Structure I
Amino acid sequence: MDLFGKLSSYDFGEVHFKLDKATQLKAIVAIHDSRLGPALGGCRFIEYATDDDAVVDALRLARGMTYKAAITGLGHGGGKSVIIKPKGHFDRVGLFRAFGKFIDDLRGHYITAEDSGTGLEDMEIIRTQTKHVTGIDPSHGGSGDPSPFTALGVRRGIEACVKFKLGKADLKGIHVAVQGVGHVGYYLCKELHAAGAKLTVADVDKLKSERAQREFGASVVAINDVASVECDVFAPCALGAGLNDGTIPHLKASIVAGAANNQLAEPRHGDDIHARGILYAPDYAINAGGLVNVAQEAQGYDAGKAREKTLKIYDTIYDICERSKRLAAPTYKVADMLAEEKLAAVSKGKAHA
């Protein structure tokens, strides 16, 4: 990999690597931007085919966190950590302790949280080694699992899209196809069901799909078929790059709005969706609820304030939709423009200080 070429293409930043043979820890911390404050972003713990894949994932995710924090008005920069999951047996507690020490060595330049493959228990292990961690147990002053807040924000974003695109003020009878019903996807289904939506779900884990079927009356389809379900809203809530050359031509939804990060395999896929007349809610704008929630921990956690700010995702998404229509530009470009304006304003302010 041309590492510095990649850093340049994503406007980085800095990247830190850690190898600890004793625990099999292979970790990457990507810090994209810290103009707004210390970088904040989750820790992903999954298997990767190659180390290059892990690095690129960290870079893309960290950049998304910068834009997410900026467009939501948070005093944080964007960062992300990736731990390459060992194959075979390993000591999870020992591995996350080593990772916590790694985070502590960065002295608050990066603050971690949970992401795909990590949870509250892992954050509690990290907490034994560093104070630079969020999403810890409420008994220790934390906010706990951020998934319900992410889901709340996505539901509000879907409501904004439905109002703008379909002219409906609520979700009663709106058909939503949810791809991935893990932590966030499950809570999103719960939100949507309570709002009267009709659900179709798919997950690689059949037990998760069956749970949604049992609890929310959802129809179940195969994971490879969910993107082509005829519905009002397609909600990608699994891993990234789900909107690509293979899936976009088969979309039958009027709206794409979900919780996954990096939904567009490449920026041009945002243009493809726009050209097809499908309204796309930019991922980092609609899924910011979890970040909003954990960011509150720095000021002393207040669930009410976190919820209030998360509910405002409706306004952010609706504003993006209106600007997209007015400018005849894809929504992902409009969202990037708004985030970059906020970042530029901070840089300009510092230059005049």
Structure II
Amino acid sequence: MRVGKRICIALYIIAAASAVCYAVMRLSTGFAEFFNRTVGAAARRVYTGISDLVPFSIAEAAVALVPVFAVLVVVWIVKRMKRHGAAGCRRVIATLFAVLSFLGTSFVLTEAAGYFSVPMEERLGLGGELTKDELYAAAKYLAMQIGTSSFSGGFEKYESGATVMPYSVGESARKTADLYGSFRDRFGFPDSFYSNPKILVSSPLVTYTHISGIYCDYTGEININVNYPDYVVVSTVAHEMAHQRGISPENEANFMAYAVLSESDDEYLRYAGCLDAWTTVSKYLYKADSDAYFELRELLGETANAELAAYSEFFNEYKTSSAAEVTEKVNDTYLKSQGTSGTVSYDESAYLIVKYILKYQTEIK
């Protein structure tokens, strides 16, 4: 038996076993949790360790080379058919299915279990209905933290009014990795390790999809769109690192970004984490009590209010985009297929953030 055929068969067998594991994950939270903490954690470290050896985004390069791959596959099929007829074509198809099997296996090994593991509110003992008083108290806490950090940090600013991150994206990731370590020491999860964020060369173009970052489970990389304002970049790094550590649902990854950054001694990390959380929590406060929302906007301080105005101005160019509509639909379909509420789950992090603040960071006064 040829080596290529043996590899294909091995990939088919592994994919079949992965499919069984995936089915069990969807039925058993206990199994999903066990898999995520053991097999999943090991796989994520291996994938990330390999991709860290490459200085650029493997995922971005692969997407850019899709047209080239497509042409090569067509040429390959034609050549195989000329030499071996239908048998040659079948071998090509078998190879392509083997590649798809590998991709499916990678998803199961690295990310799938996170969708069906123990929910974040259960892990941290968060629960109960969210009241308007709680929403106000948490929003006030965030506004005060933002105001204090921006005043104490004395951040440098661009002409637009947006703040300047005082270090590189890589340094931001190193600092955030340490914060994940501290969170794990306190609560026992998630996995903690350092990884090298990959900056997307195509960041300006990717912004039209409204994507600020991507965790690629096929390569283990976190890919960062640096075209966004710096505070969003910091929060995005923390968000994608959550995915890379087995926190798959978007609301939980958003929450984790806040939870780790808000505990930092670094003024800019804390500012970025709290401001990003504010933009989510304040949406619900505005709906519940618009007067309270405008009252708390004053507590943000001049720096943060200028930051939000600069972000609004920046995003105007990208707000209406066909690419964003397509991306939204694809992402929504994918997230719903994994048992979440879809893209609206990003904003559902507000519940976790508010409950976490009230239980672990402050009390209603």
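Here mean count of other Cβ atoms within 10 Å over residues 39-46 is compared for structures I, II. The highest value is that of I. For distance in nm of label points 7 Å out along Cα→Cβ at positions 119 and 143, the highest value in the series I, II is held by structure II.
From I, II, which structure was mean count of other Cβ atoms within 10 Å over residues 103-110 = 17.4 calculated on? Among I, II, the structure yielding 17.4 for mean count of other Cβ atoms within 10 Å over residues 103-110 is I. For which of the structures I, II does the calculation of helix-only ellipticity at 222 nm (-39500 (n - 2.57) for each DSSP H run of 4 or more, over all residues; to 500) return -21500? Checking each candidate, the match is II.
Between structures I, II, the calculation of relative contact order in percent (Cα under 8 Å, 6 or more apart) yields its largest number for II.
Identify the structure, out of I, II, from whose coordinates Cα Rg over 2.2 N^0.38 Å was calculated to give 1.08. Considering all the candidates, the number was obtained from II.
No lab work stands behind these numbers, since they all come straight from the coordinates. Bear in mind the structure is a predicted one, so any value in this text is a computation, not a measurement. Cβ atoms are built from the backbone, for glycine too; each structure is taken alone.
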